[in-house]
Structure P
Amino acid sequence: MSQHPSVCPLDCPDRCSLDVSVEDGRVVKIGGSRRHPWTDGYICAKVRDFGKRVHGRERVLAPTVRTPAGWRETSWDEAMGLVADRLRATMAAEGPEAVLPVWYAGSNGWLTGGGFDIRLWNQLGVSRCERTLCATNAGAGVRMAYGTMASASPTEVEHAQMVLLWGMNPNASGIHLVPLLRRVQARGGKLAVVDPRRIPLAEGADLHLAVMPGADVPVALALAHVAFAEGLADELWLEAHAEGWESYREEVRRWTPRRAAAEAGVSAADIERLARMYAESAPALVRPGWGLERTRNGSDAVRAVLYLPAVFGKFGPRGGGYVMSTSSGYRVDPTRWQGTSQARSINLSQLGRELETRTDPPIRALWVYNCNPVATVPDQGRVVEQLSRGDRFVVVHEQVWTDTCEYADVVLPATTFLEHHELSRSYSGYVVQWSEPVVAPVGQARSNHEVLRDLGRRLGVDEPRDELAMAAEIVRHIPNVSSFDELREKRAIAVPEPLQFQTTFPEGGKVRFTPLPRHRPPPSEADLPLVVVSPATPAAISSTMYESERAAHVGANPNDLAIREIKDGQIVRLVNPWGEVIAPVRADATLRPGVVMLPKGLWRRATRNGWTSNVLIPDHVDEYGRGACYNDARVEMEAVATLPS
């Protein structure tokens, strides 16, 4: 048995360094290493079991094409010839924008999601995929308030005397934050949690506000209301470092704790207590997650929360300010190796609508990779309907046979991160990492880079660089990494961690408080009594790893079950105008009343009627980030007497 270094690129901010044990060409054990100091030698259970995916029954082992008689395995040459011919004919007939790459990169590094792939799409001039399923609303909120000022590193928690955790569950995603938060409390510091669920860290927190989804703006504005009303705001700091804050101060006067409490379903006294706790703690750090961005108020919610360090004067010392995604702190411009394109963009959060309504030209062909849109995109019913049409050519390059593969014309086998080279960066921390294959590709699997080089050659775009040469080109554009050879040798290189309002600042040095954050009313189905949330869980962060989940449960507060005379374990229907989900229900006292839960990323096989939470989710998007609003789904829940056939 041999041991090999690797890096986990799955959609988690930590990006753990790994030690992988291999025997007879198979992955037999995956553990954490200390090459990435944030990993500290341990990893989560879902990555520890990733070998089951690498060698599992669900793997796509060979190129497969759809025929009138059913699926047929074929050679790479035949499959790629067919694909290239169809794409070439589509572009010739209706223009390059009739082709759409559908992709994501949450569980990929720069080589497999943002390397040669984007350079090829830009050179071909095909439609651009606007990847808005996650983080775009939060990103818009951050930029509106602080421009390109970099996030503090999560290591700043070591210096904090209070941490305000808002809409994030590190036990499911970003587990290495948990011991730091425990250490804050052990030395007498404070921990406050704002989340509709009583997440594990809320159990021992000093305060937990169980807000209704979508009501984060009122609560954040009410905290600022208390600050200004009680003389807790640092108006001298605001005068020196902010613009538009006087208008913001007038706005928050309208948001009393009592008014915000009525909107959010929490106690006004707890809002006041949280404001005073935050004011009295120094230094204090705010750590929002991505839960609060997943509504129509998403970017405004993120802005409203991130204004708190400015209002309360928490910037400057170690352990103060805020932690969000650290991606922008690397100061990397991907257009340096990707190039640019003037082609139209297609919003992935509205994929079903875009496929149905675009006529300039219509989308005739899709190349899907790093993504399982049937399981992840809102308005699932329309996505499935549009992918089922016979006049659209669909290619899926995938590791395992996902729900989306069922609607493909050609399915191509893809490598996992343990079978190809990868260049990764943490987005909760400041470390660049390099990994190499630890096992040979399973079956006939090929990496994104290899397959798209082949496609490019067939379409007249030659790419002479292999994965190593492509990685070397990217590394040249990463500040603070001296050479690709150094990265290959060390495997992990930490880059300098910025200190907010010491070494990193907003453009012009000013926090921007305009336009003022708004709390928009609920969507049109507001008369329905329950809000669906679809968070990450310890089992999976996205649809990756859910191929083994075949028995999903709806989580519901016991009071909501009692009102409807539904028993724990009974089969229920969640229903709204967009669709319905049928599954067993599980009483879950960690959920506040009025909120039901289905994990995000579930495959269709996991429910009794083959639909997941996304069939209930409308495809409207946030005003500024244009991202998905998963937590805006409102439903009714009822017992099911007869299961669908």
Structure Q
Amino acid sequence: MAIALHPRMDYWAVRVGRETFILGEPLMAQALEEMGIKGAEKIKAFRGSELEGLKARHPWRDWPSRVILADYVTAEQGTGAVHTAPGHGQEDYQAGLAYELPIVMPVDDNGVFTHEAPEFEGLFVENANPRIIEDLAGKGLLLGERSVTHSYPHCWRCKSPLIFRATPQWFIAVDKAFRGDGTLRELAVSSVEQVAWIPEWNKKRMLGMLESRPDWCISRQRAWGVPVPVFYCEKCGEPMVDGPILDRVAALLRERGSDAWFEVEPEEILGGDATCDACGGERAVKGTDILDVWFESGISHAAVLRSGVWPELSWPADLYLEGSDQHRGWFQTSLLTAVAEEGESPFSSVLTHGFVVDGEGRKMSKSLGNVISPQEIEARYGADILRLWVAAADYSGDFPASDEILQRSVEAYRRIRNTFRFLLGNLWDFSPAEAGVPYGEMQELDRWIISQLRGLKRRVAEAYERYQLHVVFHSIYNFCSVELSSLYLDIRKDTLYTFAQDSGERRSAQTAMAEIANALVKMLAPILTFTSEEVWEHLTVPDEDVPSVQLAGWTESGESDEVLDSEWGVLLDWRNLVTRAIEEKRAAREIGSSLEARVVLAAPEEQLALLQRHTDFLPALFIVSEVELRPQPAEERGIAVEKASGKRCSRCWNYRTSVGADAEHSQICDRCLPVVKSFSEAR
């Protein structure tokens, strides 16, 4: 119905014999060669935009045809002039709408030419190709012939080539006045601003899709589905539908289901209201189109939030959760239908995640043999490993899955589980209600770890609020690995294993550990559901009598102790320096265990007072047997590691000069002696 030129391409008019050809300059030499034309004379050059509106003669019919402009014309092959059939392609169709071209469709539902193409009537479109070429040649219209291989759409399921046909459909207009002066598009764009998009950049993605989307075609030609409830005049084919008719159809489908549309006769629904307004015809036939499945899913908000089946649910939904492809699908169709019906978005927030890919970032496919199924992971590692792997991934991108990646999840899980095992193993004789130590009376190290725990709880709570599960996982995992395993629990082993059972130091440590275990199990319950339940069964929980951790309330974070955190930042910095110095001595084989060491610290004046205040605790902090402090006039810190004096206590493994002082317990130090004697007295 038209010839499309690119508006910014340069074209030449060239004389070939008694005729003038118009060819795109980038393709001219190649096109003339393929047509076997030599000696063509250039006449005039011009831009494609200068030829817009020229009339053209149709090769088969006495139809009006003309030159139009289109950006989809390329300089890759052909002549730079593209035939335009609005009934047979999306780009052609859009160009036809823009230029108000006739939409001719001479192909029926079976892919066969109709009477509108009498030369080829009855032929399947692919079988007609040789006849079309033959007809062009017979009329002297075939300037050249060659084979061209190009990309063509195929069915994703059966791989058959597709045939594009423009057919009558039902649309929802997005640019017509809808409510007041606003269009559906404008209202939808406005509602996007009221939604929290997670990750935030998806807001721009949704806006871009809404601003460029065409009218929404909601009808489909399928043998199954929810019908488009429209009757058509048997005489002229015009739709016969109004409010009362739709109400009758709705009542029928509500009573008998959507299949009723295909089971009953039109008269049963219409009664005596079957007169066509267009031609006066009195017989109606039912339409066979069904609704687009995206329209069905798009109105799920009405079925869930407005149906009254779940009265406890309120409008709008707190969260819509789906893959990134749903900005074009469910998210957008839900938004359009809700704005049309309710005037606002059906969701307060939208979370978008990526897709599972293999370890090399490739899409998982049976044909590639790189599929790892959730059932396979669960059977091999357990459900909590599967859940941990998902939670640890940054879902804003794709999820890589491989044996190596899953093994890392197994190792992370083992670290967390072993942390719980250590905590529970040292709380066997502790009841917070009976032996708990008030926060103000706890040892400073225990108050420091509680301060760190409070900071962790704030980070985790904020991450959950933002649906940042990977932040939850990494925060908890790092806390278990660094603050607990490498620092606090490592330091506290001496107190837990060697101090008297009901000593203030041990009870202080147990009070902190009980609070840590209680907080960790609640924070991890949404992710490690089975492990958390197992921990909960063995945990003595203060002030709570609930059968499942999933029913337990969230613990308040509380305020961190900034002064304590600052001071312990200095102490732990010293610990790192001491640990490094001890490792050098161990590498030189001058000492074995760190408890064989005596450490001499030369500290600047501003830090010396802090160290002196913790003199008695420094050996436990550094896990050595002795610590000596000396002033250091310069700003630099000095550390010397020597062999500890005395003998090794067989109970606490510390080196002390007091070992052997008691004849009855000659291998026990003065610190362990009272504890051992208390055991003897108890027996």
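Some points to look at:
- Value 3.6, calculated as distance in nm of label points 7 Å out along Cα→Cβ at positions 508 and 636, assigned to which of P, Q: Q
- Relative contact order in percent (Cα under 8 Å, 6 or more apart) - highest-scoring structure of P, Q: P
- For FRET efficiency 1/(1 + (r/R0)^6) of positions 188 and 468 (r between Cβ atoms, R0 = 25 Å, to 0.05) computed as 0.00, the structure of P, Q it came from: P
- With distance in nm of label points 7 Å out along Cα→Cβ at positions 156 and 572 computed over the structures P, Q, the top value is the one for Q, the highest of the group.
- Mean projected area of the Cα convex hull in nm² derived as 27.9 - corresponding label from P, Q: P
- Among P, Q, which structure scores highest (criterion: distance in nm of label points 7 Å out along Cα→Cβ at positions 492 and 532): P
- With percent of Cα pairs over 17 Å apart, for residues 220-259 alone derived as 42, matching label from P, Q: Q
- With mean count of other Cβ atoms within 10 Å over residues 556-563 derived as 17.4, matching label from P, Q: P
- Read-out helix-only ellipticity at 222 nm (-39500 (n - 2.57) for each DSSP H run of 4 or more, over all residues; to 500), computed value -11500, structure in P, Q: Q
- Computed over structures P, Q, mean count of other Cβ atoms within 10 Å over residues 44-51 reaches its largest value in P.
Each reported figure results from applying straightforward, stated rules to the coordinates on display, with no laboratory input. All of these numbers come straight from a predicted model, not from anything done at the bench. Cβ atoms are built from the backbone, for glycine too; each structure is taken alone.
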